[in-house]
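Enquirer: Each structure below appears as structure tokens.
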Structure I
Amino acid sequence: MQRTPDDGCGRFDDVRMRGFRERATVGQVCEWLDARCRALNSEEVSPANAFGRVLASPVIAALDVPPFDRSAMDGFALRGTETNGAGDYNPLTLRLVGQSLPGLPFDGEVIAGTAIRIMTGAPMPNGADAVLPAEFAREVGERVEFTAAIAPGRNVGRRGEDVAAGQTVLESGRRLRPQDVGLLASTGIQTVFVVKRPRVRVLVTGNELAAPGDAHQPFQIFDSNSPTLRALIERDGGVLESSRLLIDDRALIAAALTEPGADVILVSGGSSVGAEDHAPSVLSEVGALPIHGVAMRPSSPTGIGHIGDVLVFLLPGNPVSCLCAYDFFAGRAIRKLGGRSSDWPYVRQRATVGSKIVSAVGRVDYCRVRLESNRIEPISTSGASILSSTTRAAGFVIVPGDLEGYAPGTEVDVFLYDPLS
């Protein structure tokens, strides 16, 4: 670590062509991020556009849901006591005086000796207190004959039984699911306050990179980090402000870092100790770089700083290192800024180690693994540049810095790339 991760002040230590003297621990970096990351301000959106957003304030119902007593099934609305004694061998009849349909209520009152035809969701008429299901009745001329007794209150949805006016429908901090936005719409609410989504700028640097679809020059490789980061940002609730492919040029990198419009900037490539790794020194000049170098594998050249209130993450260019550093640090920050939990957005499953997982005390290891019958095996070809290792793996295991690995037979948490089916 080239500075103590506090307020970002201090002298920048240029590590190009020399290497890191010391590295921050993963725990120190997470503590630094958590101290800086607070949920962004709120904005108003309609329930139709609120899925996946985080409520910035509680929602209070302004009306009862449903706003009237209604039938819970198709049948006949009547007075329940008038069905006493009805059965297969003792059918009873009432005079049929009208009907109630959804949106078209019966304009009258159900008095003794009468009933009305009613459909599911239709308003209950005055005087009726129960609904006799249609399967226990049949219409005979202007009368309805029934063979079952029904108690008062049965098959009636009462006003406010779903939501009562003045009730807190949903609390602040809740990430809205499909059923949540449906409930909001049912109360007639037009807009809700949600946490703003962090605007994230992606800068992928490297003279050797070509954009997919462009002409492929000798000794160039196609950029895979841009689409990977774009998908991760969307997963974590951020908004891609822009994505740019830059050559290794200090002026271009500085201009892209200082241009306004982003809450978070991700720089992929040029974060390590090579002669053309300009991003750390540029960030130190235009902002602050309190963290450079983390005790982990892969992703050790990761750097984290800020330009004013804008967080900047220097992610390694190797694809797996880029993914790993994003998940440990950048994703954590984006989720917190958007009001979400900072925890890993992966399903966890307990599994047993098959072959030994090797690590070293003093660093955190991100180990990609196969999973078969609740037994895990490390991926054999798994260098930081081997992106296919993440597509061949079921998930990954994190080895903490105080362990030399996991012995066969150890039960560990596996973070699954795909949800459990």
Structure II
Amino acid sequence: MDKIILIADDDPTLRELLVTLLSSQGYQVLAAENGDQLVRKAQERMPDLLLVDLMMPQFDGYEAIRQLRNDTRTAHLPMLILTARSASDDVVIGFESGADDYITKPFNTSELLARIKSHLRRAAQRPVHSPLTGLPGNVLLSEELKYRIKQNEPFALLYIDLNNFKAFNDTYGFARGDRVIKLMADVLRDTVAARNQPSDFIGHIGGDDFAVMTTPDAVQPLCAAIHERFNHQVRELYDPEDLERGYLEGVDRQGQRRHFPLTSASIGGVTNLYRHFDDYEEMSRIAAEMKHVAKTRPGSLYAMDTRGANATPTASERRGSHPRTILLVSGEAALRERLANLVQAQHYRALSAADALETHALLAHESVPPDTLVFDTRLGEPIWKLVDELHQHQPPPRLLALAASPDDSAHAAQLQVPHCPLEPLTDSDFLARIYEINTVVE
């Protein structure tokens, strides 16, 4: 991406000359006529370097630099004085205001370009940007979030996290793992750039975590575009045999061997459209919570917090406890949704997966194994194999088989797995079984 240079001078002839000169060198150039305009433009669209005339109307270059140095979002930017006043006192005041260098008018073109390149090169080595992706890091991300909350204009914060990245890294090594992280950075840049909205902001939190700030109306199409681009391009980073198989083999957090589906992205989001935030940490925490909600479903999904100002914590949140988790595994989406609604109404936390492979992915992600696994026996041998593996866990999860046939019921009984028939499966019978196996005296 071309570097952005913001120039500020009240002389229209000189502004035009600088715009022409710097544009010919491949820079994007923004121009301001006075100090107030300079500060506003720098805050609206972060430049990579500023050229600031000292003598300007409204307020001068000294004051503009002071204000930008006091704003931690722009404090790190290289700022060069452009002035006809070469007296030592003027230069000293400029440096005391926060300038990094000065150039006198009339300037030598070669010297001006050399100084700009030098300062941009040094700025690129500062740790405010991720050395891997070049995106703004945590410091700039936090300051941008604080600024937007203070402005109190509608915006959305998206938290992007890669699924199954550790398995990819463990299989192919950190060098190819870095390529996945760079790929996500490029996908975010390209997707956000396609919107052509200068106010959009991309940050690299660290590792495989990213953040985007955008307008609330852009959330759905932006998330869809991120998922589509990333899911398509990440396939090029897998070995052909792994791609054909559709998963990698690895070890989860509990030391259990799992099958990990292809790397995808989960996105959690929050917006100030429905309620006001005073604390940037609260907003980032909710975005992280929604990311975890998205991760309860396999694949590339996003989850937005749309609670209003009167949102209240759940009973388990007030107690500081965690509800019991039930993992529902069935190839029938309507059945999963129906059972999830039933258990959530009883204050359980519901996870769901379509098959044994997706179940492996969810079990690998969860730091604490689910309390109960409910599985559809129509999934056949892969799900029975998984159940057999879960029997080896300490402690093993509670199990409930949704038996599709008498043979499946007999198989479940042989393994000492409680079961209930899929046909007919009534809500009351199912909940009675869930209650029974989750009220065992411990």
Structure III
Amino acid sequence: MTDLRFDVDGEELTLEPALNRLQDSDGELRRRASEALAATFRKNLRTFTLITNTLAKDKEISDRWRGFEDIADSRHLANRVERDVVDALAAAVREAYPRLSHRYYAMKARWLGMEVMNHWDRNAPLPETPQAVIRWDDARDTVLSAYQRFSPDMAEIARTFFDRKWIDAPVRPGKSPGAFAHPTVPSAHPYVLLNYMGKPRDVMTLAHELGHGVHQVLAAGQGALMASTPLTLAETASVFGEMLTFRSLLDQTADKRERKAMLAQKVEDMINTVVRQIAFYEFERKVHAERRNGELTSDRLGQFWLEVQAESLGPAIKLRDGYEVFWTYIPHFIHSPFYVYAYAFGDCLVNSLYAVYQNAERGFQEKYFEMLRAGGTKHHSELLAPFGLDATDPAFWQIGLGVIGALIDELEALDK
């Protein structure tokens, strides 16, 4: 993936800058970037298809030998979460597609003056979105001040990452795309990798990855074997830190147009974290289930991709030629099958936690830090009990999804 190059208007780009063009305000540039991405993906499609078939078959053999009934059971076991809990999450999100992603993208198409958007317009900025590049120092101060308002201890841990240069932020050729926080070992310290390009979304990514870093520092006391959490709980601090930063910025914004742009961007991020990741999960389920019957062709993989994307994105987005190969760049499908539902799990869980925080008079921060310090030593039911939450209750997922719906409601009210 780091070796791939994409020709956008004669400029040879790596994956991250090429994907970043899909957030440009120029619709024609977004189209050309999408076509450049598709062209390179197609050149490498046979390799991606071979890798996917090989790893899916390898997993099928392992699952069969180990006696796993469902194709995702090994991931559920690693995540220490019950299959029916994940099934309830996936069903709740799919049922919510019309009132979340379908409703939002229909509004966005109208804002952009389109009857329907093309797939390359999905992350296009609104006309109200500030286009100025946010300096690194400003991004740092924004995140740290938001953390400070919640907990001075949380801000102090996060500040260490800047002071001791534990963050690799600039974009460079050959650098891995995306962003992550790596815990290394408890006796050392975590590192954060970003591809920072000064967009508002990059500030949210910084807040997200620093949340991971804070979590990893706090859990280090559990030792090398128990510090790491299951994937379902790994997003607890990251998404919470992101929400703290977003709410801090929103509270400081009085201008209606800027407020609308901020709300829209947050809704898009939440849709990408919840709706999109469950669509990814459904894609993987189709792939691994079908692989048990024999090898999959590139066309069949593309068909599965288009099916789940059309269902999740809704009628306001047209999936144009070339989008059928966009499954190839999602690294989670390769390195961690069925990882993706953990994002939706974590986002809905944190939305529920944040609702408790907003209504709590005192003591929330202490209980929250105890949860982070626990690392991987406790089941999700034990961690959520002090907050009065229960992930085995189907209504639990509606709380988290309701937070996204409420933001869309607020956007609709601003649009009148």
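Enquirer: Work out the source of 29.6 here, i.e. which of I, II, III gives that when mean projected area of the Cα convex hull in nm² is computed. Kindly include the intermediate steps, with their values, before the conclusion.
Expert: Values: I: 29.6; II: 25.5; III: 19.6.
It traces back to I.
Enquirer: One of I, II, III was used to compute P(r) over Cα pairs in 5 Å bins from 0, in percent, for residues 205-364 alone, and the answer was 1, 8, 13, 17, 16, 15, 12, 9, 6, 2, 1, 0. Which one was it?
Expert: Numbers: I: 2, 8, 17, 20, 21, 14, 9, 5, 3, 1, 0; II: 1, 7, 13, 18, 19, 18, 13, 7, 3, 1, 0; III: 1, 8, 13, 17, 16, 15, 12, 9, 6, 2, 1, 0.
Comparing all candidates, it corresponds to III.
Enquirer: By the measure relative contact order in percent (Cα under 8 Å, 6 or more apart), tell me the structure among I, II, III with the highest figure.
Expert: Values: I: 17; II: 9; III: 24.
The structure with the largest value is III.
Enquirer: The value -4500 for helix-only ellipticity at 222 nm (-39500 (n - 2.57) for each DSSP H run of 4 or more, over all residues; to 500) was derived from one model only; which of I, II, III is it? Don't skip to the end; give the middle numbers.
Expert: Numbers: I: -4500; II: -13500; III: -19500.
Considering all the candidates, the number was obtained from I.
Enquirer: Assign the value 3.3, calculated as distance in nm of label points 7 Å out along Cα→Cβ at positions 45 and 397, to the correct structure from I, II, III.
Expert: Source structure: III.
We did not get these values from a lab; they are worked out from the coordinates using the rules stated. Predicted model only: the values in this text are computed from it and were never measured. Cβ atoms are built from the backbone, for glycine too; each structure is taken alone.
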